[in-house]
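Structures follow.
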Structure 1
Amino acid sequence: MIKALITDGDGVLNLPGAHPKTTELLDFLDENGIKNVVLSNDSDSVIRAKFRKAGYNEPDLIVTPNSFTPSKKKPSPDFVYAVRDHFSINLNEIVYVGDSQVTDIYCAINAGVLALGADYSRSRSGKTLEYCINIGSIDGVIKFLKMFGRMASPYFGWELIRNGIDVRCAIAQHGRISGSLTSLLKNQKDFTFSSGLSASDLVYYTLLTQLYFSGLANHADIITIYPGHSPGSINPIFSKFLKDYQKMLSIDYKDLIIRHTPASSSRISGNRHLENQINTIMLDQSRKGDILGKHIIVLDDFTTSGTSLEAARILLERAGASKVTLIALGKFRGSHNVYTLNSTINPYTSNQITRRDYTFNPFSSTNNSDNYFNTYILPIFQK
């Protein structure tokens, strides 16, 4: 959930003149308890004068170079840390809307907060902003806040978090859009909703905001993709998204899991036995240093009983990962099988296990609610 929205108090809000959409944005912040914060290299008095001239209430907090002793300037992350400390909130509860690559976007990135690039600002030089979500209008900022700004714990549509097991699904009850999501992730064929937004937009922003607002992006070290059924196959949609995410979030994307032998598709064959996965994947030996002692997120497209994700968890834990979080975009069954492997394996080479080597127990979700997604996100895409 966004608790503080940062702007520069200038071009991002079209100040010093009044603007209907600026009024709507500031009203939305007030109505939803989101703090209106300005970070500026100008003086406090200059910022207050701009708001008064436009007829707006002064911001809840203004941070300027003189807020520090000795004085500092953006893009120092201390500007953002001052916001965190003043309101006693977490960094993942802050979003920064900026129009300068150096003083705004880099300030956000340095502090580890999500940045929105105000491409509409009159202060823009014309060059596209990088390392941020580019927004074309103040109305676009408002739409982003309405869709994602009120997202609160548990963030994901399905979760199983207990006894060191951490499994999450972005969208649990996806029946109305299953066809669109399957076409996108299995066949790389996109779908455009009546709003003009696409299925790839839906997946991109839903995953991005869940990773950020849940705090996972700030706490995990690496995110990786579970491979497809054929050797060398990695979901190209996820790969493209994660290359973007690592530019905006405090997390690295690396391919850690290798499919060395073809595996039968559980969706087609119904083979959901652990050996179908453990015996056909291994970890990349060149990535040992990226795994040992690290918190790893494994991303897959869909999960039913959880066999593929569990295979990844077992290998990563055997390789010394400190924590493994498993995330799928969609869920097809209400339970998840947690596997215990009783035999010795080398996670960096091919292995051969049998059904006698493991046991499993099904667990139900500790949260199974897509209320937020169905109330605030999906309707805007389908309107």
Structure 2
Amino acid sequence: MTTLIGFELKKILKNHITYIALAIALLGTVITILLGIADESHMISDGLTERGTKAISLNKQYSSQFKGYLTDDRVKEIKDEYNSAPKSDKHRYAAVISAITNVQEGVIPDIKVKLKNKDISKLENSFFLMEPSKVGSLLNIKSEVINKLSSMYNNIKIPLYFDYFSGWLRLCYDFSIILVFICIMLIFCLSPIFSQEYSSGADSVILTTKYGKSKLIKAKIITAYIVSTSILFIFAVTLFIAYYFIYGFTGSKCNIQLSTIYLTSAFNLNFLGLWGLVFLYGFIGISVMTAITLLVSSKSNSPFYALSIALIIFFVPWIDISKISILIEKLFMLFPINLVDAKDNYKIAVFYNIFGKEIIMQHVMLITAVLCILILLPISYKSFKYHKN
């Protein structure tokens, strides 16, 4: 088996498409990192804004001065300092004042109170601040969902912990984008794994050999997962190290609600927890997409058809059709691209009604992904095993 796996790995590595795909993924990664750095800013005054690495340095310096839990005494101390500071120094307090007024004393308590009072009509604007199209109107949600949301928000404990967190935010956000490039690369690398045998006519020989209908097929599947898992871990470790040197990793304990991206999130997560989930669901999404690509390859008579179909399956569910059909939108959310692009899945809580029970989307994603892998791999195995020219 080891020899067969080694042989399949060599076939993938000798394919020039593999290196083209790798180059695209690397280029996408570099562009994502550079755009993230360029997007960092720190406004010193109305006419002066620092950007890039200088902004990162300033944000880190000023935020670290207020590191710790925002207790009542600490908040009063910070506000007193801010009010007495000269106008030229007020920019130093921008991040922590925003955390206090917009999050700890603003959005989170407001949502908690409105959910407790079931004041749904006044909740809609604040709850849908980020992406109103994802789940439809709150006016239509059931009391069970309201109770679940209320419980989730109540788990977000005050006082919040504050520190410089941009490194973790960027890591989570950018890694989700890079995972999309990794999936594209894997689709290019794995689409020929079965289909190339059909197009070259090698399948007629392979399927008559001693291990052609058993061990060789298993070796192809194992090889596909070795490649996908290895690439995922290599990119993850590389990005982790790069962001450590660019941003540093303070702020892992900060609640994700401190970022405007997750301001109204119902998830009681810090940035370390968010990174863990982004990586976990990225791994799951890549595993499902690998299974889909293997199935498509086992059913296609040429690598080009396999590649085209796999790319369509990957990208089509990224289209937002929530204004047309919430049901189809929720179905699309379970596809691999929305698993790997996990950064958006924690902005708001989405529930699926299954047999009368409201189940949070992440759990449905996990169950669906496992079922897909368990179903698709045996089909791929049998499809190649019993292929007829």
Structure 3
Amino acid sequence: MVVGLATISITARALGPEGRGELVVINTWVTAFYMILHLSLGQVAIYHGSKSENMNWFGKAYSTLLFYAFILTVVGWLIAVGIFFNPFVDILGDVNPLLLIVGFLLLPCFLLEQYGTSLLTALEKLKVYNVSQVIGQTVGLFSILFLIYVYDYGIIGVLSATILSQVVILSRNYKILNRIAGGFTKIKNKTLRRYFSDGAKLHLNAISTFLIGGTDILMINHFCGKEDAAFYQVGVKVLSIIIILPQVATMVIYGRLTKLGPDEGWKLQRKIIIQVCLIVALITAIAVFTSNIWVPILCGNEFLPMLSTIRFQLLASLFMSFSIMLGSQWICRGLFVTVSVLTTISGLLNVFGNYLLIPIYGIFGAILVTNITYGVGIIINLIMIKKYIK
């Protein structure tokens, strides 16, 4: 959390709203490709682990995820070249193509981290995950300081430091996972097809999650410009820091549900959800009422215009926390299609709402649509609790 705040502060002050806005657009494009391509295979591995009575599933899962990480990276890079360097369509706008190329080196890192995190979660090795994150993000933070303030590399320095941070995290995680799995083994076509099939059922959920949490930045950049995109994305980053607690809680929940099953683990899950949501509500209230103090300290006076919107933006943290922690229940029940369809509907409504309101109300339009979307998500989750949990 501290490293995350420090990174926001350094990049906001060093790059300014315009530079940070360009960095935000690059990161969002890379995230869009990652979200579309990862096929939710990490969650599929957790599901198979929850259905297995021994560790026979793990070696197959490990090798399958490594195989798909390689294939999907190549596919993603080829598609990116075809889209962004198409002479007939200008999608990039004024984004520097060289920066985009460097940014897309993060694509395999994102895929491998998602898969590795899922495997560590299924094994309940949260300490490994946490230590790797602390080491990697600390290396990334000092690398950003060095590359920006010593060599004045700007955006390319931030992207390079992020890549280095990811490499450190992945090296440590996969060294441990490789040892447990006994190395990479030959994968049967049947296993590859099963993972792909299960992932396809669930993956609309992941894509729709990006439609809810990523397309708004691209639309704000398109309709309002880089500065507004930077203001909005700082709020998104602060939100992501607030919801670290429910994300960590979700890893605990996944581990328990993998061991106990969704029915036996529900009582513990419900208790964790209530406790974490109360803590998140308290943190959010403090952040909202003190925003006029910490925003200029964190980002500098150039970001003061975001004060008028960030207070409303942070209110989404409670809605997001509830949905994040409850999603594991549906994954472990194998409700892939149901979850995907419902999240897709929410995602499409979010895109449509942003398209209508951002040109009129700017950032506030995106915030309003996001809060409504997550509010609807809570209602859907409550209906599903009544239907599926006895």
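Among the shown structures 1, 2, 3, from which was the value -20000 of helix-only ellipticity at 222 nm (-39500 (n - 2.57) for each DSSP H run of 4 or more, over all residues; to 500) calculated? Label of the originating structure: 2.
Can you say which of 1, 2, 3 returns 51, 38, 20 when Cα extents along the principal axes in Å, for residues 244-331 alone is computed? Clearly, the read-out refers to 2. Computing Rg/Rh (Cα atoms, Kirkwood Rh), for residues 148-299 alone gives 1.16 for which of 1, 2, 3? Clearly, the read-out refers to 2. From which structure (1, 2, 3) was relative contact order in percent (Cα under 8 Å, 6 or more apart) calculated, if the value obtained is 15? Label of the source structure: 1. Computing volume of the Cα convex hull per residue in Å³ across structures 1, 2, 3 gives 155 for structure 2.
Every number here is computed from the coordinates shown, using simple stated rules; none is lab data. Quantities reported herein were computed from a predicted structural model and do not represent experimental measurements.
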